[in-house]
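Read-outs: derived from the displayed coordinates by stated rules, not from any lab. From a predicted model like this one, the values you see are computed outputs, not experimental measurements. Cβ atoms are built from the backbone, for glycine too; each structure is taken alone.
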Structure 1
Amino acid sequence: MSPVEDGPGPGPGLGLRRGEDGVVRCGWAGSPPEYLAYHDDEWGRPVHGEQALFERITLEAFQSGLSWLTILRKRDGFRAAFAGFDPDVVAAYAPADEARLLADPAIVRNRAKIAAAVTNARAVVALRADGGLDALVWSFRPAKSPAPRSLAEVPAVTPESTALARALKSRGFVFVGPTTAYAAMQACGLVDDHIVGCHRRPG
């Protein structure tokens, strides 16, 4: 188990950190409060449902090259801009809608990522004829979840995330490489990468 460091911010080893509330968490979740809430309430917990999975995949794609904190702080803006991540609504977005989003300061204004969200919404809708997004994503859940003892043991890519990315791309998704796919797997609870000793890790 990683040594427990004290204080509100991530520790040098990014293993475990005891927060000001006395709770031991993964080192990255010490501060700011948006990280703490995301760590405690969402990250690593199973996510099901087309809309919820579409949101996570979209946000992970927008995060590429940016701080996850930026995405968390703009999450409400993303939800408003993308109609609560309703795939049917987003799939119907026209070039005028994409232009509107490109001017929206409440989200990350990246033309390629906005276009990708619309493309992926259409792929989600098309996927219903083949079992749906939930069934596809969860079919790549590893047989055994990891039990990392430090951040160094947490992978960025796995065979399952590579296979998931390939499957999504074959069905028309874009901006879903193996690294983004693994981040989505973490976010949706297909794997539990909470460090051993973190209060969110069972057992």
Structure 2
Amino acid sequence: MKITKSPTFKAISEALWKTNPISKQILGVCSALAVTVQLQTAIVMGLSLTFVVSFSNLIISSLRNFIPRNIRIIVEVSIISTLVILADEFLRAFMYETSKQLSVFVGLIITNCIVLARAETCAMVNPPLHSFIDGIANGVGYGSVLIGVAFIRELLGSGKLLGFQVIPQIVYDAGYANMGIMLLAPGAFIIIGLFVWIQHTILKE
């Protein structure tokens, strides 16, 4: 019996691997360098972008037949910026410390290439449900790389995960030292480069 994959599963699996926004399309790299020092901020950033890209896709797709082509970018950016403001205000209200750590990078989701790219290439030409699923898939793909990078950076850079000490003191007493470069942007760039290399090697591209 042949098992048929659902469109949702297929979209998410492809965004995680074959068409990942960061490692395959090389989009959203700036925020990946900036917010992955800690695993918590990476998770929150991934969820914030997933919220924005999925619901902007849904709204834009629902209105696509009523948006004049010559002002579509203005309409898309207006919708995206409204959702970004909602996400930013939610974080300030309920996760203030994390919001301070993310600084301007939640607001800069407005300029993230992933969001506008999905609006232009998917939401403007596909029905709402398909566009919504596509937004979730690309948000999950983006977040997966952020979480992977943050996991390595926080673990090797400070010996912690989600703020909890993971590497025991006995290891430090034996001479182990944290890798300071992992707390800097070059550390994130190196890890992302390794992710891209591993993916392209496995895909033989």
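Calculated for structures 1, 2, distance in nm of label points 7 Å out along Cα→Cβ at positions 93 and 181 is largest in 2.
Of the structures labelled 1, 2, which one yields -21000 when helix-only ellipticity at 222 nm (-39500 (n - 2.57) for each DSSP H run of 4 or more, over all residues; to 500) is computed from its coordinates? Going label by label, the one that fits is 2.
FRET efficiency 1/(1 + (r/R0)^6) of positions 21 and 157 (r between Cβ atoms, R0 = 35 Å, to 0.05) computed as 0.90: which structure among 1, 2?
Answer for the origin of the read-out: 2.
Taking relative contact order in percent (Cα under 8 Å, 6 or more apart) as the criterion, the top structure among 1, 2 is 2, with the largest value. As an exercise: Cα extents along the principal axes in Å, calculated from one structure in 1, 2, equals 66, 49, 30. Which structure is it? Only one of 1, 2 returns 66, 49, 30 for Cα extents along the principal axes in Å, namely 2.
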